[in-house]
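Input: structures, listed below.
Derivation of every value follows stated rules applied to the coordinates shown; laboratory data play no part. Quick caveat, the model's predicted, so the values are computed rather than measured. Cβ atoms are built from the backbone, for glycine too; each structure is taken alone.
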Structure I
Amino acid sequence: MKTIQQWASDAVLVQNACNLSGVAISFAEFMKDLRQTYPNKGTDWYNRHPVAVLFSDKIASLTGTQMGDFLYFSKAGNYCQDLVDGKEIDY
């Protein structure tokens with residue numbers, strides 16, 4: 001199981017991906033780890049976690065369905081980069 005910081009790093013790196021199946025498989029693994037690490041959160045918390053936002057946005061980009069809120073995506077990107085940089089933050 002990866003740490004949340006490792007997953008944040010993956011979420012940042014996946015923005016350059018071109019392989020939809022690889023992104024989808026990693027996203028599924030992330031969601032499994034997230035639920036194991038934080039077992040008592042609600043569905044919306046999992047669905048809107050910044051790492052989930054970055055993975056889902058990339059999937060939308062690769063499938064041509066991307067029409068999201070740029071500010072929301074930008075905040076998710078900043079959060080993940082902060083985690084990669086070792087900053088302990090809560091979103």
Structure II
Amino acid sequence: MWLPELAALAYQLPNDSRTVRALAPEAANGIETLLLREIEYNQRRWHWANTKAAEHGENEPQPIQLPGEREHRERDLQAEVRNAESVARRLGIEL
């Protein structure tokens with residue numbers, strides 16, 4: 001009977017709690033942080049678009065990485081590699 005109560009309590013944890021950040025680091029980024037990052041990135045991109053480098057497609061700015069995004073990308077990449085290895089094994093191809 002205690003498991004549903006534990007689940008209910010865990011569901012109500014704030015996004016910046018240690019438990020939530022351990023399970024999903026990107027959850028700690030609030031809407032304010034995400035909006036500020038978009039504003040900052042759009043300003044840098046607009047400034048870049050008015051340079052010679054933009055005419056040649058060089059040095060395009062990238063958005064600032066927030067906590068949790070790197071880990072999320074690494075997990076996705078690892079999953080893709082495992083998937084590719086599985087498909088290659090089934091097809092008899094060496095990677």
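So the values come out like this:
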| quantity | calculated |
| --- | --- |
| For 1.01 (Cα Rg over 2.2 N^0.38 Å, calculated) the corresponding structure among I, II | I |
| Highest-scoring label, criterion being distance in nm of label points 7 Å out along Cα→Cβ at positions 20 and 52, among I, II | II |
| Source structure (of I, II) for relative contact order in percent (Cα under 8 Å, 6 or more apart), computed value 22 | II |
